[in-house]
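Below: a set of structures, written as structure tokens.
Bear in mind these aren't lab numbers, they're just calculated from the coordinates by the rules spelled out. Note that the structure is a prediction, hence the values are computed from the model and not measured. Cβ atoms are built from the backbone, for glycine too; each structure is taken alone.
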Structure P
Amino acid sequence: MHIETERKFLVRDEGFKDQAVECHHIKQGYIAHDGGRTVRVRLWDDQGILTIKGPSMGAGMSRYEWEKEISRQEAEDLFLLCKPGTVDKTRWIIPAGPRKFEVDEFHGENAGLVMAEIELGSEDESFERPSWLGEEVTGDKRYYNAYLALNPFKSW
């Protein structure tokens, strides 16, 4: 288990796509989400991942996270246990010095939403802001994927 420290931003335009070095399809659902704690199952292309996250700490940038790779079949089986509502998105990976931005382009009920996040070594670590990066939404629970699964962007 480790502490994940990330900042989230809205994305202004599609300029990030020209800088992307990877692109992945992600489907995820939530087995549990309560008090800021989540148990999530994800299909990342054809690989399953089970993730448990603790509540956010401090300014909402950091939280404990535990992940385990599982088979595609195990992930498909766990989707049967998920609460209603899934998140479907394309993730673009963009190098940012020693770090990387992960830009999520949402589909389905969350279509129209594009968010970027960068995982940092500490809450006060600085990084270069690309021109396509928009308003910061770190700590705004409306932009958590678990919230989007139950309250899709199209219904806002």
Structure Q
Amino acid sequence: MTIENVGDLEYLNNVVSEGLRIQPPVRNSTPRHLSGEMKLGKYHILKDQALVVMMAAVHRHSKQWQRPDDFLPERFDSAHPLSLTPDGKKRNTFSFVPFMGGKRICFGKTFAMANLKLITTYFTQCFDFELCDERYSKDNLPISHMAATKIVPIMTRISTR
């Protein structure tokens, strides 16, 4: 993939966004303690209880995303039918929050996005990648996780173009 025109740049933005949707840089938000009682949907939350946003769950919510487990960059193209909810409506603004949002948005978001696009462009122009780990297939790809366990490497063949 080379960035030769505006369409390519838009597609790169879509690919990076879809990658962040599938694998958000942080799986959960930091806990926020409520200063007062609150009703959130059908849940009643008491004062001083902690709330945590699970970004991985928000990014795969079946009422907001069509085919939520598939990697489909075109879902970030506003002209594509996949950009809508399964009901055909516009997605909730907060259905995609890899860097959170509102007053609590990550101040490094712009820097991170620029680096992701730069590195993705460089890697795809200079290298070919092949997953050669028998544990994984097209339908069973590895996912990132945070745990106090031994990290098992994912075997990948990288060759120059």
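Points worth noting:
- Ranked by FRET efficiency 1/(1 + (r/R0)^6) of positions 8 and 136 (r between Cβ atoms, R0 = 25 Å, to 0.05), structures P, Q are led by P, which has the greatest value.
- Given 3.1 for distance in nm of label points 7 Å out along Cα→Cβ at positions 72 and 96, calculated: source structure among P, Q: P
- At a computed 1.9 (distance in nm of label points 7 Å out along Cα→Cβ at positions 16 and 112), which of P, Q: P
- If relative contact order in percent (Cα under 8 Å, 6 or more apart) is computed and equals 31, the structure in P, Q: P
- In terms of distance in nm of label points 7 Å out along Cα→Cβ at positions 24 and 64, the structure with the greatest value among P, Q is P.
- When Kirkwood radius over Cα pairs in Å, for residues 40-119 alone is calculated for each of the structures P, Q, the largest result comes from Q.
- At a computed 2, 9, 17, 22, 24, 17, 8, 2, 0 (P(r) over Cα pairs in 5 Å bins from 0, in percent), which of P, Q: P
- Source structure of the calculated read-out (helix-only ellipticity at 222 nm (-39500 (n - 2.57) for each DSSP H run of 4 or more, over all residues; to 500), -7500) within P, Q: Q.
- Structure responsible for 13.8, with mean count of other Cβ atoms within 10 Å over residues 48-55 calculated and labels P, Q on offer: Q
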